[in-house]
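Engineer: These are the structures, in structure tokens.
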Structure P
Amino acid sequence: MTTPPSPPNPKAIIFDLLTGLLDSWTLWDASTPTGTSLEGRKWRKQYLEVTFGSTVYGPGSTYEELVARSAGESGLPNSAPEALLQNWKDLTAWPEVGRVLRALREKGYLLGVVTNCSKKLGHAAVRNAEKAAEGAGEGTWKFDAAVTAEETGWYKPAVQAYHGILPLLGEGVRPEDVLFVAGSAGDVVGATKAGFRVVWNNHVGLERKGDVLPLREGKSLDEALRDFL
């Protein structure tokens, strides 16, 4: 197995959104006919396979289309993806997200998001993570940058999907300056291939893929980012 070398302190910490920061799994479960993880987890895992296997974002492979496709491939009716998109505003952050984001900002890291999502849904979900940070302190709170698959034209794990955020972080931020917080096994492999250092917030206990290991794996952001908090 290969493990990336331990980095100096990064300039930027970039997050996967829908598992790294948000509990989208509960919303997927609730959107199924039974409202349970029995159907929801099967659908969500198929969704990860479909999105991480699509590469290019465009007609026939938009985010909403892939959500619907993965539902059908999981044996679910059209009502499931329709319910998911209708209730998208209900996405919530993991309990520690607000506190951790504020702690990282105080340490001077640039903070951003790279997500396999449409522009509209992705930035709406980003705002939910920002609200969690606002709830953990005073005043407004914003990421330094956030980019979706629709905006870059690429789905993770394509290198272009990860590198699409670099110009938004300012001059001088290179791949080796980034620590990426993965939400899925595909992100661990993809972000490492993109030249990022990687930790994994494996909040839902997903299985590893391949022989690439993160610097650290934890079941919360506190665990995954222990060396940087």
Structure Q
Amino acid sequence: MGRVNPMVLPGVYAPQEDTELLAGVLCDEPLPPGAAVLDVGTGSGALALRAARLGARVTAVDVSRRAVYAARLNARRAGLPVRVRRGNLFEPVRGESFDLILANPPYVPAPDGGARPRGAARAWDAGPDGRLILDRICREGPALLRPGGVLLIVQSALSDPGRTVGLLREADLKAAVIRRRRISLGPVLRGRERWLRQRGLLSPEENKEELVVVRAELPV
């Protein structure tokens, strides 16, 4: 399987280390033939394309018009039958169910006083604790899983993976962090490094960010 490398349009989140980390976990996940897969917050469609190449029936959702256009364009270029819908998180797929849900949501803590992010920042900013979207996924995602279905979420250690695991277990899923990767601070985190240290999210000597993948399974 090649690297995740779709065409990226201006204003659409470009695949980065978090995309690659989740793509690696996806490739290790055993899927039933013709599995129904949902890629929520698809961006350029990188993960949706990866799932489609594995033989899954894929639906991709994003709130951004540009992202929806980019994902459709990339699916067309790749010759892959990905269904792309525009909408807020799970709204376009209410009433449907899936064998696998992939989520690479916004998860970066932001010193914004609680204001909702706008423009391109919607792809990474997620409120003061980084959980603006993560908590919704944990609350709403389990209802869309088929028995034995799996939810895979990639996030930063800065946005409390323990809370993600706890909320998913409260929803009666078997949940745990299954993969970790430490990466250099990107431009967004470097730009708010002082604020993150003041809040205690980064220690004085820490100069890397840890990414994690949480896997949650609905028992049969």
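Just so you know, all these numbers are worked out from the coordinates, no wet-lab data involved. Values in this document were obtained by computation on a predicted structure and should not be read as measured data. Cβ atoms are built from the backbone, for glycine too; each structure is taken alone.
Engineer: For relative contact order in percent (Cα under 8 Å, 6 or more apart), find whichever of P, Q sits highest and give me its label.
Structural biologist: Checked P, Q; max of relative contact order in percent (Cα under 8 Å, 6 or more apart) sits with P.
Engineer: Determine which structure produced the value 2.8 for distance in nm of label points 7 Å out along Cα→Cβ at positions 16 and 96, calculated from the coordinates; the candidates are P, Q.
Structural biologist: Values: P: 1.6; Q: 2.8.
Computed on structure Q.
Engineer: Here Rg and Dmax of the Cα atoms in Å, for residues 104-207 alone has been calculated and equals 13.6, 38, so which of P, Q was it run on? Intermediate values should be presented prior to the final figure.
Structural biologist: Working: P: 13.6, 38; Q: 14.6, 45.
Computing Rg and Dmax of the Cα atoms in Å, for residues 104-207 alone on every structure in P, Q gives 13.6, 38 only for P.
Engineer: Suppose helix-only ellipticity at 222 nm (-39500 (n - 2.57) for each DSSP H run of 4 or more, over all residues; to 500) works out to -11500; of P, Q, which structure was it derived from? Numbers along the way, then the final one.
Structural biologist: Details: P: -11500; Q: -8000.
Label of the source structure: P.
Engineer: Say we calculate distance in nm of label points 7 Å out along Cα→Cβ at positions 136 and 192 for every structure; which of P, Q gives the highest result? Spell out each step's value before the answer.
Structural biologist: Numbers: P: 2.7; Q: 1.7.
Largest calculated value belongs to P.
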